[in-house]
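Readers should treat all values here as calculations from the given coordinates under stated rules, not as data from a laboratory. Worth saying up front: this structure is predicted, and the values here are computed from it rather than measured. Cβ atoms are built from the backbone, for glycine too; each structure is taken alone.
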Structure P
Amino acid sequence: MRLIGFGRALRLLSLAAPGYIRSDPAAAEDVARLKRAVQSCGRGSWFVDDDCKAEAVTAFVLLRRQGLEAVLNVGVREHPFALHAWTSAAGLCIPDADPRGHAFTPVLTISGGGR
C-alpha cells in the first residue's frame, strides 16, 4: 500500500483475490486469528502502512486466497468528515467497522475477487 497507493491496490484486487468460494463457511475463530495477525504485522512493517486501508485490503486478499467469503467496505461519515475501510467475514470486521463508536455509511463494497 505504501508503494502503490489505495486506489491502485483496489484496481489490482481482482488479480490478488480469486473469485471462488469454498463450500464451508469461514469460522469466526479463523477470522479472529487472521485479524490479530494482520493488526500485529502492520504495526511492525515499513512496507505496509498501519492504517485501516492497509489492514482491510490485506485481510480481504488473505481471506479470498483461502477461498473464504469476504467483503471489503469503504465508508464515510459526515461530521466530523472521515473515511474508513474494513473487511467483513464470518460476522467479524478487520479492522473494526465502527472505531471509537463512530458509525460509517458504506459507499463502496467489493466482494468476489475484487468485483
Structure Q
Amino acid sequence: VNVSFEVLEWMESLGVPKNNYTYEAIGVNVVKRVSLLRKVWDLPNTPEEGPPEIVFAGRSNVGKSSLVNMLLGRVALAPTSQRPGKTKTMDFFDVNAGHPALPRFRLVDVPGLGF
C-alpha cells in the first residue's frame, strides 16, 4: 500500500498527469477484500463498533451506490438503478477484513435523503 502512495507522490512531484487509470491502479492495491457485513433497517441494529466507517449520504439518485462500487473496484456490490429509491437499507461493507497488510475500514451506503 505504501508503495502505491509513494508512486502517486512521485508522479505528483514530477508533474506526471494522472487519470482514471492511475486512481484505479491505486485502488486495486488498497482494496483487496470486500464483504457485505450487514443490511440494516434501523440504527439499533447497526454492527458493533469496529474499524473506521465512511458513510455516503445525499439526495436520492445522485450516485452514492455507484460511488461505493467505484471506490471498491466492484461493478455491482452495491445495487444501483436509474430510478430513485433502490437502496432501502444501510449497507455496511467491510473492507480488507483479515488482510493485515492493508487498512481495514467500512463503507456504508445509505438510502437517499428525501425519497
So Rg and Dmax of the Cα atoms in Å, computed for just one structure, reads 15.8, 50; which one of P, Q is that? Q
If FRET efficiency 1/(1 + (r/R0)^6) of positions 25 and 81 (r between Cβ atoms, R0 = 25 Å, to 0.05) computes to 0.30, which of P, Q did it come from? Q
If distance in nm of label points 7 Å out along Cα→Cβ at positions 17 and 33 computes to 3.9, which of P, Q did it come from? Q
